[in-house]
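Only the coordinates and a few stated rules stand behind these numbers; no lab work does. Because the structure is a prediction, the values reported are computed rather than measured. Cβ atoms are built from the backbone, for glycine too; each structure is taken alone.
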Structure I
């Protein structure tokens, strides 16, 4: 489990592809504190397992599922990635509940300044848009964000200056692909209601009727 609060931006050393699988080597420091082989670390929001540790980085195996569903297969040496170590029992719960289970890839549509902050709009795959709730949570490339607005498949969030400085977000341009994980609670509610009402869409009235 993660929070979507990025600890550092790591650097890609190499991505070795072998058929549909691969191994990713990263240079980093903050997420290595207390880390051991077998630990989980989120890389741009995708949970990977530490296969081998070094003093200044780690290597992780990437399954075919990870490469098919996330942006990790497109990483290049020297590129930056958002990193977060998994939660420990005594950690503060900032951000929101993030599993590191990327559901799909969105596309940056707009990123521009508004006052001291920025506005980010991302186009989601249609199958993920149904899980988005205004003022709910969403993780983009592992970054915990609050949904400000939604129009169809497009989601808009407000970005504070420190997020731009401490993550890869400051370098994003329109057309950039980002990993998406929608809110955990929202996904469970929609899945539950779909089982109760197969073949029908989910409306606000449905949520109210069921006590949500």
Structure II
């Protein structure tokens, strides 16, 4: 007769330091899988991470995770990931578009900002069968003292002061639609096209999150 005993796992949490990697503090649910005309399917979600750069500098970065959701074993996918776009007119659909609202659905306008630093580059990403990839979309070095500076792309950012008690929602879409002259490096892999819709994620200020713990 077998006896099963519960396994207790204890995690020791140390204060975050500049040597630590980015820490996930918010993420959306997975989007619905989107299949293209050949049946290759992709799904994705938004991820927010915070990295301690120094004692008084904490940077927030938005990432997208993309995952193979095909119902069959294919040959992998090639994804044109446009994360350094500069054209945010409504008619230009490619790349990432984000929206922030309050808990009751009121739209929060983003702020423009001057920026001359580095940004993640547009590139082809090879996604192997049954795998997931995480890509940064936030420009590098974005920071606001005493607040979360959430900047998914160069199109704007939202500033949430540490003492803000509001509950926010961040959602978005990500469209992959390479132009005809954008040739993938590996022609043997399938080129996926389509639009993913990321469900809203909850976002709280640092102060509100600390009070909830």
If helix-only ellipticity at 222 nm (-39500 (n - 2.57) for each DSSP H run of 4 or more, over all residues; to 500) is computed and equals -1000, the structure in I, II:
II
Given a value of 1.00 for FRET efficiency 1/(1 + (r/R0)^6) of positions 29 and 69 (r between Cβ atoms, R0 = 25 Å, to 0.05), point me to the structure among I, II it was derived from.
II
Among I, II, structure where FRET efficiency 1/(1 + (r/R0)^6) of positions 37 and 133 (r between Cβ atoms, R0 = 41 Å, to 0.05) as derived comes to 0.60:
I
Assign the value 1.14, calculated as Cα Rg over 2.2 N^0.38 Å, to the correct structure from I, II.
II
